[in-house]
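Following this line, the structures themselves.
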Structure P
Amino acid sequence: MSRTGFYSGSFDPVTLGHTDIIARAARLVDRLVIGIGVHPAKAPLFSDEERVEMLEAETRAIAATAGIEIDVVTFSDLAVAAAHRLGAGVIFRGLRDGTDFDYEMQMANMNGQMAPSIETVFVAASPEVRHIAANLVRQIALMGGDVTPFVSKGVALRLATTARARKA
């Protein structure tokens, strides 16, 4: 029996914290679907297509190392509904600190009532990436700061290019 997991977020941009959770979740399933939440009311720094491209590039090596398939999709409905539609039996949620835990526990309980067949698994972020937040990485990039400690070289280049274009 194949086990499919679902990990969702805005991934704007994908950070080393995200890839840490992805790599650890990939060891627990046969297939991992990464869902990029698309919401018309939000104005992300990167387009849906750019976020898909970044995640595909960032997860190729992870998939090869884990020996699994990693798919990247976009969704605009509830994450639990997308997970169900994609055949996931588990939703992975990354935790950085106690604040994350409180929020994620509420969401897991509500998701459990909406889709009892899908389990939520919390994955604690590794200590070296626990402090990374995508919204802060965006702010640092847009203000000309160095984001290389928080994202891969490829993502840092995209951030620098996008930040320069916004200033022009």
Structure Q
Amino acid sequence: MDELSALATADHDDTTLHRLAEEVGESLRLKRQTLCTAESCTGGWIAKMITDIPGCSDWFDSGMAAYSYEAKQALLGVRPETLMQHGAVSRETVLEMVSGALVTSGAGVAVAVTGIAGPSGGMPDKPIGTVWIAWKRRGGYPLAQVFHFPGDREAVRRQTVAASLLGLLKLA
């Protein structure tokens, strides 16, 4: 397990997530960068953690919760053929989500998440807890990573938020 996976699967309460969001904000503010989120399985939880930080308007541009195939296509430009060939929970889809977030926003940095939080929806090749996260800077190459988070729906979503924020810290 790599460092990011190990850190993300640690127990993260709201205080820890709040601290991570503050650190992301401070890093982006110092670099005069803004952030956009594109969320599926977290349903806007990353954006919620960010907007809990006073002064986030200095570094937070926008957040999109794109749960359905149709929303991923309309809001983020995910191609229908990508969804049909690879499904919503895939490297290909999350890469299109993160790139689309930068196209549709004024942000300089984006994070995108898509996964299976449960309690249903898992398959043998994509069990519950499978989450893809991608990070990208405007003009740069995206980074994507798959995670296999343990626990119930709440735990999978919480770990996804933590991993997203930790990845933004590494990117920033």
Structure R
Amino acid sequence: MVASMFLFVVPNLLLLIISSVSYGPLWGSVISLIAVFISSSIAYMIGYSIGPVILRRLLKDKVRVKLTQLVRDYGVGAIILFRLSPVLSNEAISFIPAFLKMRYKRFILATLAGSAPIIGILAFSVGGDNFKPVLIWLSILSIAVYLLYLYIDIRRKRRRKSMA
């Protein structure tokens, strides 16, 4: 799992499925969740240490400040969405919050909150006829939930502005 962070040709989803097939749904889920925790923590540490240098070289100060604010506002929700959705890339979502100095505890809790359901669902649906529809519906549901979250947050901010 740690190696797959750097080998973008090996999707985490495939490793989760292999783990569930090899060790069964329960132990495959436990092993996968531990692997996600370890690999995400390593990616976070790497991103946290090299992030400022990379960001200063790639982004202007104004853009960097805006991105930092977006991570503060939507970072946890975005991490959960990326972890929940089997079709979105999980690798980059471990580095970006660290680049922008999101606190580790928030990052890892959001990572585990988004990863645990997808790991469990995948582990117990692998091998069945409903595996493909489960992936499709889970992807649609995770994106819909995140869009609802954004909609509610934007309305809440507008209300706060109008009251001020």
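Which structure, out of P, Q, R, was mean count of other Cβ atoms within 10 Å over residues 111-118 derived from, given a value of 20.0? This value belongs to structure R. Which structure, out of P, Q, R, was distance in nm of label points 7 Å out along Cα→Cβ at positions 95 and 119 derived from, given a value of 1.5? Derived from P, not from the others. To which of P, Q, R does the computed value 0.96 (Rg/Rh (Cα atoms, Kirkwood Rh)) belong? So the calculation was done on P. Looking at structures P, Q, R, which one was Rg and Dmax of the Cα atoms in Å, for residues 23-102 alone calculated from, given that it came out as 13.7, 42? The read-out comes from structure Q.
Read-outs throughout are calculated quantities, based only on the coordinates presented, and are distinct from any laboratory measurement. Note that the coordinates shown come from a computational prediction; the quantities given were computed from them, not determined experimentally. Cβ atoms are built from the backbone, for glycine too; each structure is taken alone.
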